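Below: a set of structures, written as structure tokens.
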Structure 1
Amino acid sequence: MSNQHPDELAARITRLEEAAAFAQHDSEQLSAEVAALGRRVLELSRRLDALEQREAARQAGDDEPSNPE
């Protein structure tokens with residue numbers, strides 16, 4: 001590697017810097033997407049909890065004996 005021409009080394013460094021910048025950009029995009037998915041999972045989990053509570057309340061109402069007055 002020590003016998004490479006300075007222009008070749010500069011070009012290689014430039015390519016490595018560009019690759020690192022692209023990798024960082026991709027990483028930032030993926031992090032944003034993971035955060036969005038996490039928010040969506042939390043929202044869906046809350047909705048599921050609410051549905052389960054309504055279903056449990058409905059079933060509890062069905063289990064009560066009816067009062068035929």
Structure 2
Amino acid sequence: MSDAYVSGDSDGLSPLLARIRDAVALELHAQLAMRADRIELSDVPEVAYQVTRQVDRILTATKVARR
């Protein structure tokens with residue numbers, strides 16, 4: 001049984017995965033806003049980098065909080 005099921009999270013994600021999902025969604029929203037609602041193929045590496053930075057921020061905060 002997953003933690004998400006035990007905690008009653010209706011979307012089936014653990015709290016950590018929900019925070020990652022939210023961070024990815026916020027970064028994609030920001031990237032689309034900066035790029036007039038269109039991500040060109042040549043921009044994908046930069047967008048992926050920025051999304052990865054947000055995920056790293058979440059994971060680092062989680063790691064620090066567990067100490």
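Just so it is clear, none of the values below were taken in a lab; they were calculated from the coordinates. Note that the coordinates shown come from a computational prediction; the quantities given were computed from them, not determined experimentally. Cβ atoms are built from the backbone, for glycine too; each structure is taken alone.
Quick look at the numbers
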| read-out | value |
| --- | --- |
| Entry that produces -31500 once helix-only ellipticity at 222 nm (-39500 (n - 2.57) for each DSSP H run of 4 or more, over all residues; to 500) is calculated, selected from 1, 2 | 1 |
| Origin of the value 5.0, where distance in nm of label points 7 Å out along Cα→Cβ at positions 14 and 46 was derived from one of 1, 2 | 1 |
| Rg/Rh (Cα atoms, Kirkwood Rh) - structure with the largest value, from 1, 2 | 1 |
